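The numbers here are math on the coordinates, done by the rules we state, and not lab data. As the structure is a computational prediction, the values presented were derived from the model and not from experiment. Cβ atoms are built from the backbone, for glycine too; each structure is taken alone.
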Structure P
Amino acid sequence: MTITYFILKHCRYAISFFTKKNPDHDLIVEKFFHTEEYIRDKGWINFFRSYLCALTSNLLPAKYEADVGITVIIKNEAPYIKEWIEFHKLVGVEKFFIYDNDSTDNIKEVLQPYINSKEVIYTPAPGKCRQMPVYEDSIRKNRHKVRYMAIIDADEFILPLKHKTIMEFINYLEKKIGRKVDSLGINWLIHGFNGHFTKPDGLVCENFKKCDKNSTEYNEQIKTIANPRSVVGVNHPHFFVHTFGATFVNSDGKNIANWRTEPTFKGILIHHYWTKSFEEYQARINKGKADGNTPVELEYSPDYLSVDNDNSMDEYIKILKEKLQT
């Protein structure tokens, strides 16, 4: 038994004992489990350094450049990235921290107008297994530049359903639950092939409207919008280690402590265009994943994750086409 294991084991027992009458006992214990994983991975010194940095960040005055920013790591997303950026600008995202993982499709040239306007902060991120290091780098460097930071992928579109912007939804949620939201977990709504074997012309949000609203395996998963000053570290792409006492809720305002939660699509959701066409999915498999894991290989089925119609992106299609033509 290592010293780290011994200390963490007894910390877990103590936390469980002293919170056993707390109605959020299970959530508190589960959150500590994620902290344990981070400590085992990074070590005590890195944990305490990161924790102290997060605590200090919350005490310092901040002059934000934007209410909402997004961090993303990309590889060969040139055909899609402008639609993704322009859509998120429509829902209130003002800063994009884009890390380029060895793209070979002139992605920087596509991004150059956004770089010039300072909407995009472009950073090369060569090498393998770069996802978690990139996320931690962005949190550390940009925690005072944005009020909230979403960490998502370039095939994920955050859509507030009853509010114009993401920030408006967060403000609404804080009033609803009566306290500050440090992190918001938003469920996926998963989209599949939509009958497309080859890449169709047009927008992603136009061509892949069909989804699977009952796919528990995927839709239970969340991605996170966080107050970056409360984030200690990142050892999972969906769920982060926060300072103790930070509020982590789903889009209904219920406390959560994991990267999987019962799907809720009432106020805000993430359209996850996971496969696009079959040919495009095969290309993604060939280029590999930013986290170093092996991509899932799929057989083509036109109805795969494509059984339910969803028109919630329709109001954006016309304006996106106009913006992409200019």
Structure Q
Amino acid sequence: MKNFIGILFSYIKRHISILIALIICSLIFTVVFSLYNLPSEAVLYAVVLSAFAMTIIGILRFYSYYKMHRELEYLKNVITVSLPEFPEPMSRIEQDYQDLLRVLHESKLAVIYEKDNSFSNMIDYYTLWAHQIKTPIAAMRLILQSEEKEFNEELLEQLFRIEQYVDMVLHYLRMESESSDLLIKRYSLDNIVKQAVKKYAKSFIRKKIKLNYEDLNFGVITDEKWLVFVIEQLLSNALKYTPSGSISIYMDEKLPETLVIEDTGIGIQDEDLPRVFEKGFTGYNGRADKKSTGIGLFLCKKIVKNLSHTISIESTLGKGTKVKIGLDMLDVEIE
């Protein structure tokens, strides 16, 4: 009802000039008739007939106006990429507006096409670069491993970090593309976790961090490659912010389909916890470390969501952090 009244007032406002013109004409007729001493009943009768005729015309025009408004409201809610078929214009001005919309739409499509093409070229370039950079990295690793020198271990550690950043770039580019190569089926969670642990085995040894891990004996419906990447990122964060102590990997007793990665590191401040999954957010720990990108947990959240899993973080400053991955998934037909 409120919307109807608003449309009625809008219609009256649009035709206010016509109403004023009718009132002025009626006054002119009244003055002219009075100057010639003609009966006032004739003026009144003509005014009533004119008002009645104009009311009928106004109601019919308002119905068309209201009908067009409803059609445009519907089109506004269902419009997607292409312009819909507009209602028949009631005037030349409305036709001009529709033509203007079509011109703007064509310009918009041209800009979108140009931006999409540019973005696609950029993705192709950085994907190619990320793959090409792996060759010199592998060559440097072989050279460093062939020579036994004191500083080679440190160089290998830095090279390992470079590999991590390259992998992050590749996964970020793949996530941003419209077609992510997901292969959903049932996997052994132990095999997935062990792949990630094996990758960081030397980091555990170098930092003298104890790993508490027992067989998980759990089958998970997921994409192996993407879940491995998530666990790698979580282990990388745990190692980065755990100067001493241990990292534990286990299934939650209260939530049997939840994987927990717990460390005894420096923890996360309470005010930072709600924002840790935001893109580019580094928090107090990231600012103190000066090496955090704020991309790792953002990617983890996005990947986990695409896999129909969940992720959450609990932390106590100075005592450690727990990351929980809910591996429950909608029941699907698995080959």
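Descriptive notes on the structure:
- Read-out semi-axes √(5λ) of the Cα gyration tensor in Å, computed value 72, 24, 20, structure in P, Q: Q
- Which entry (P, Q) yields the derived value 20.0 for mean count of other Cβ atoms within 10 Å over residues 154-161: P
- Among P, Q, structure where relative contact order in percent (Cα under 8 Å, 6 or more apart) as derived comes to 11: Q
- For 3.8 (distance in nm of label points 7 Å out along Cα→Cβ at positions 74 and 306, calculated) the corresponding structure among P, Q: Q
- For helix-only ellipticity at 222 nm (-39500 (n - 2.57) for each DSSP H run of 4 or more, over all residues; to 500) computed as -21000, the structure of P, Q it came from: Q
- When distance in nm of label points 7 Å out along Cα→Cβ at positions 90 and 234 is computed for each of P, Q, the largest belongs to: Q
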